[in-house]
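Values in this text are rule-based calculations from the coordinates and carry no lab data. If you're wondering where the values come from, they're calculated on a predicted model, not measured in any experiment. Cβ atoms are built from the backbone, for glycine too; each structure is taken alone.
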Structure I
Amino acid sequence: MENILIIQTAFPGDAILTLPMIEKLKEKYPESFIDVLCIPSTSEIFSASPFIHNVIVLDKKKSHKSLYKLLKFSSELKKHGYKRIYSPHRSLRTAILVMQTGVRETYGFSNSSFPHVYKYLIDYRQNEHEVKRNLDLIGFNSNPDEWRILPKLTVSSQSQEKVRKFIAANELSGNILAVAPGTIWETKKYPERYFREIINSFVDKSFKVLIVGGKADEELGLRLASDQKNVIVTCGLFSIIETIEILKKVKILISNDSAPAHMGVCADIPVLTIYCSTIPHFGFYPYNKKSSYISFEDLKCKPCGIHGFKQCPVNTFDCGYNLSPKFVISKIEEMLNDQTE
C-alpha cells in the first residue's frame, strides 16, 4: 500500500482527459491511495472519480499565488508521505512543487518546464491524443484502440434528482440538440451568427436545442435563444457533472474546441467539435467512436497557437468565417443519420 499523487492543475477539459490514466493507475496499484492536486474549477471532476482517494486544491490565482505561499503549500504535501508523483501538467509551478516534496519516484513529460526535476521523463508525443499521452506517463502500453477509455464519474443522488426534475419539466426526450458556444479563447469561438443559423435550422426541423456552458456563457446563450421558444439556456445552472448527466439525453452536441466537447465524451454521445484557430492534431479531439470534428484547414496562419488568443493575430479570423454554417449543418445531419442506420 502506498500513497500516489497526480498533479493536474490545468483546465476542466484537461482534467477530464486525465481520468482514464488515473483509472489504469489504480488497476496497476490496486492497494494504493491516489490523490489529485488540482485547481478549484476542476475539483468537482476529480471528486466524482471512483478511483481517487483525496482531492487537494491549489488556488494558484488567489491564496497560493505567491512563491512563499506555494512553498508553504508544498511543505504541507510532504506530510502525506507520497511514494510516487505523476505530473501530466508541465508548468514551472508544478516542477517547483514536485521538487519541494522530496519524493524520489517522479514522472513527468519530456517537454515539462524544469525537466531535470523528474526522475523519469516520458516522451510527449505531439501527434498522439492527450488521453494516450497521459497513459504513456504511467507506462500503459495499449493496442491501437485500447486507449479510448471513457472517463467514469459518479453522480450524487442530489444531482441526479436535480437533473431528473429539469428533464421532466422541459420534456427533454426525442430530438434534442445541444450547443456549447462559449470558450475563454476568442479565436476558438465559432462566430455567434453562425451558431444562430445552426440553432434556427434545427429548431425549424422540430428539434429542441439546449445551450450549455458556464455562468460566463449565459449572455451569449441568451442572445442565441432570443425569440426561440424551443431553445433552453442552461449556462451556469448546473455543475460540470450535472451537465454531463443532462447531455446523456441529447442526440448530439456541437461544441468549440473546449471543455464541453470532453464532457460530451464523458456522456458517450456524438460530439461534433468545431475547430477555428486550433487543429485536431494537437490531440484534444472527441475520441469516442460516435464523434467527429470539422475544421477549415487551408490557411497558412492556422494553427496560430495551441490555446488561441483574445483576437485573431492577423485580424481576419478566416479559420472561423470560412467554415460555413451550411457545411456544419450538413455534417450534423450526416452524424444524425448515422445513428439511425
Structure II
Amino acid sequence: MKSEERIIIIGGGLSGLTLAYLLSKRNSSAIVLEASSRLGGRIQTIKGALETPLELGATWFSDMHPNLLSLIDELGLQKYPQFSKGISLFQTKSFEQPQKFFIPEAENPSYRLAGGTQLLIDALAQNLPDKNICLNTKVAAIQETANGLLLETSGKEKLQADKVIICIPPQLTATQIRFSPELPEALYAVLPAVQTWMAGALKFVLEYESAFWRNEGYSGMLYSHAGIITEMYDHTNFEENKFGFTGFLNSGAATYPQEVRREFVLRQLAELLGEQALTPVAYFDKIWTDEFISAGAQVIQRPHQNNGHPLLQQGYMNGKLFFTGTETAAEFAGYMEGAVIAAKSAAQRI
C-alpha cells in the first residue's frame, strides 16, 4: 500500500481507533471522523465524586479474547480479575427472600482494565497525531468519483479519500449516510437488520465510600427477576481503595426519570444489603439509545442477528469502501474482542 494513500475511518470507537493504530504501525496515516464529542463509542468510563472509575459501557473481557489481550499488553495496560468471592444473591420474586449462594473465586475469571476501559481508548488515541482525529464530525454522504471517494459532512465540509472504512454500527450507516452510486440492494436489506450490540441497554453505576458489602461477606453479585436491577457486580477499582457497583436495569426502567430509577435502585439494594446502600456518594446511569448508537427500534429475532454477515466482509465502490466494527466480526461480534478482530481484518484488506 502506498504511504500517501488517503484513508478515512468513520467512527472513533474501539474498532476505528484500533484500525488507525494498526495502520500507523506500518507508516500509513488515517483520519478518524467521530460524530460525537468524545472517543470510545460503546466504551465510556466516567469518574465519580471520589474519582472512582465507573463504567457506563463495555467493561469485561476474558482469556477467550486473545486479540484484545494482546492489544492491552502491547499498549502497556493492566488487567485484573472481576471480584466475585462471597455470597451472591438471586431474587426470583419480590415477595420472597432472595436466594443466597456462595461462589469461590473463579478459576477463569472475567477481567477489567485497571483505571477503566477508557484507558484503552486513550492509549490508542495517544499513538495518533491529534490532527488525525476529528470530533463532532458526522458523515452525511459518500460519493464515488474518478479520484476516489468524496465525503460530505453534516456541516457541509468535503473530504477526499482513496479508501473509506466505516466503523459505526451498520444500522446507523443505513439511516445516516447517503451513497452515490447506491450500494447493492442485498446490502441495503441487511444493514438495518444487523443488531447493534448494547443498543437499548440501561447500565447504572454507584459509588460508595466503602465496600460495606464485602465486610458482610457479600460478593456484590446480584441477579433479579423482581426488582429494577436485573444484574449487578462489585465495581471496586484495581487498587481496592475506591468502591462501587455496576450493572444493568430492566429495559422498562428507561421510561422513568433518572431520579426515579435511582430511588428504585437504592430501595432494592437496601432491602438486600442493608441501609448502608441508601447513601451512595454518586449514582449515574445511561440508556444506550442516542443518535450515535441507534436509529430507532430494531426488529431483532435473535441475538447477534446478522453480526459477521458475509456482505459486511466485502469491499464496495470498486474496493474503496469497507465495513468494519464489532458487528462485522466473524467471531465475538458485539464484544471488544470482535472490534479488535474486525480492525485487524480491515488492516489486512486495505
Structure III
Amino acid sequence: MKLFFSEAQLAHRPTQYMVHGRIVDPFENPDRATTLREVLEAQGLTTTDPGDFGRDPILAVHAGHYVEFLESAYDRFMELPDHGPEVLPNVHPYRGAGIDLEERGKPRTTGILGQAGWYIGGMSCAMMDSTFKAAYASAQTAIAGAEALLAGERASYALCRPPGHHAYADRASGFCFLNNAAIAAGVLRNHFSKVAIVDFDTHHGDGTQAIFYTRGDVFYGSVHTDPTSYYPHYAGYADETGAGPGEGANHNLPLAPGADDEAFIDANQRLALAVQAHGAEAIVLSAGWDAHRDDPLSKLNVTSDAFARIGDIWGKIDLPTLIIQEGGYSLAAVSEAAPAFIAAFRSNAAE
C-alpha cells in the first residue's frame, strides 16, 4: 500500500485556536502528520510524493472565488493596520434571506475582514503565510491516492494534513480548508458510476455531507458523536438523509457521549452494509482517530482495539479503497489506532 504525503503539508503552523472561549495552542499541528508517517512506515507502507495534478479536481468541488480567497487572504490581511499574526474572522454573515452556501455565492464585500467572515466558519481555521500551500498539497495527496486506485491499486493511504471533511464548497471550518475526501471522490466518480464516502472521525463531516447532499451517485455515511452539544452542532443528525436525487444516499449514525467499542463497531458494520446496498464501486474512508478515548477532543469511550476491528470490516469489502486522513489529536492515541486499523485492513484486503 502506497502512503502519499508531501512535506509541503507541514508548512501550515498556526499559533491560535479558540476553544471554549480561550485561545490555546492548536491541536491540529505538524506533529500529527510526522507521527502518523512514522508509525505507518513502520507498518510497511511506502511514502510517495503526490506530485501536482493541478487545480481542476479542486475546482470541481470548490468555488473558484473561494480558492482565490484562500490563496490571497494572508497577504491582504497583513496590510491591515494593527493586524494579528494570522487571518482570523471577527464577523459573520446571516446565512438566511436567500443566502445559501451551496449556491457558491460570491460575497458583495471586497474587504478582507468581511471576506474572512464569509469564507471562514470559525476560530479553528487561522491562516498563515503557508496555509494555502499546505492545503493545496493536502488536496494533491488525496488526488494522488485516488489516481493510484484508478491505476489498479487495491488500496492507498492519503496522509492529508490539514484535514478536509469540515470544508464546504466555499467555506473553511474545523481545521479544514479544502475537502480532500470530496475532491478524491470526484476523481473516482469520473471512472466509477457510484462512489461511497464513509467517515468515522469523531466529528461529523458536515462539509462533505453538504457537497453531496443532493446527489445520488456519491453515498455519504458517517458515525460520529451526537452533534446536539458537540461540533459541528448544526449537521450530522439521523434524519438528514439527502434531498432530491440524493434522498437516501446520506446516512448519519450519531453516537451518544460515552459510547463504547461495541457501539462504534456496530455503526461501522451498519455503514458497510449500507455501502454495499448503495452499489458503490469504490470507497473513500475519511479516517479520523479522534474517537479514541484518549483524544483531547473525544467524548467517546473507544479503544485502540475498536480500530483494529473496524479495519477488519473495511478490509473485507472487496472494493478499491482510499483511506484519507482526517482528525486524531493525541500523538499517543494515533500511534496505536492507525497501525491497528491498517494491520487489520491489510490482512483482509488483497493488495
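Details
- Of the structures I, II, III, the one that 2.2 was derived from, the read-out being distance in nm of label points 7 Å out along Cα→Cβ at positions 164 and 252: III
- Per distance in nm of label points 7 Å out along Cα→Cβ at positions 20 and 44, the highest-valued of structures I, II, III: III
- When semi-axes √(5λ) of the Cα gyration tensor in Å is computed for each of I, II, III, the one that comes out at 29, 22, 21 is III.
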